[in-house]
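Multiple structures are listed underneath, in structure tokens.
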Structure P
Amino acid sequence: MTARIERPLSPHLQTYRWTLTMALSIVHRVTGVALYFGTLLLAWWLISAALGPTAYAHVQAFTSSFLGRLIVFGYTWALLHHLFSGIRHFVWDLGYGFKANEREAMTWGALIGGISLTVLFWIAAYAIGGGR
């Protein structure tokens, strides 16, 4: 019989106290994956525009629906959040922003910046497009 080797347990998510920085690092990865799928929608839109009015009308019908607008809104937020969070990670890669107060400020900045710019973008789009 082989003796069982006792090994220490690795820390896991239940051990750590959740912080906003941890949560947004995970959200950064999730938005990166979401951008892959959203880019398929963007490609569908561009290809349909090249194929002609009938194909374009199908895409417009989808993106004009409640579900379509919700998906495009989510794609807009994912894009802008990923941008701001990517800038935050870039600053860290340069060796800055590791003090607790700097880390918190950049994390809140990425969160608020992504949400605010998304809302402002959509308000501007509705104002310019006449609510279409």
Structure Q
Amino acid sequence: MAIYHSDEQLYKVLSEVFDQVAERPEHIKTFTNSNLVIRMRFQEPEAEVLLDGRQPPMEVFFGPRPGRADLELEMPADLLHKIWTSEVRLRDAFFGGQIKSKGNIFRVMKLADLFREAERIYPDVAAKHNII
């Protein structure tokens, strides 16, 4: 059974996660100083999130956005849930082909701090939304 039942639900949860991430900018400096734009495309439900790290503070956009991203990641929304709840390791998902990427994959290292911070916050937000 799917964790996320609609793009609206996914956007609401991710919005809370990224809002809390942004409250501690010192923990995501690697990303906000990276000059990178990351697009995350999800399936089940179809959704898109754009993370803009070209300058502090980080900006997050929900829904399709025009323009190019430096790195594009594509995955099922439930996979992100499993990564952020430690059911699946991010590394295993990448190297196992569950996450598809376009762009320089080595740039994903600039996301490490951001993903760690989101992973720290996500379980509480997910519990609040009754998806854990």
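In this comparison of P, Q, the computed figure 12.0, 33 for Rg and Dmax of the Cα atoms in Å, for residues 34-89 alone is attributed to Q.
A value of -0.64 for log10 I(q)/I(0) by the Debye sum over Cα atoms at q = 0.12 Å⁻¹, calculated from one of P, Q, originates in structure P. When helix-only ellipticity at 222 nm (-39500 (n - 2.57) for each DSSP H run of 4 or more, over all residues; to 500) is computed across structures P, Q, the figure -27500 traces back to P. Highest-scoring entry among P, Q, by mean count of other Cβ atoms within 10 Å over residues 82-89, is P.
Coordinate-derived values only; no laboratory data. Predicted model, so just to flag it, every value in this text is computed and none were measured. Cβ atoms are built from the backbone, for glycine too; each structure is taken alone.
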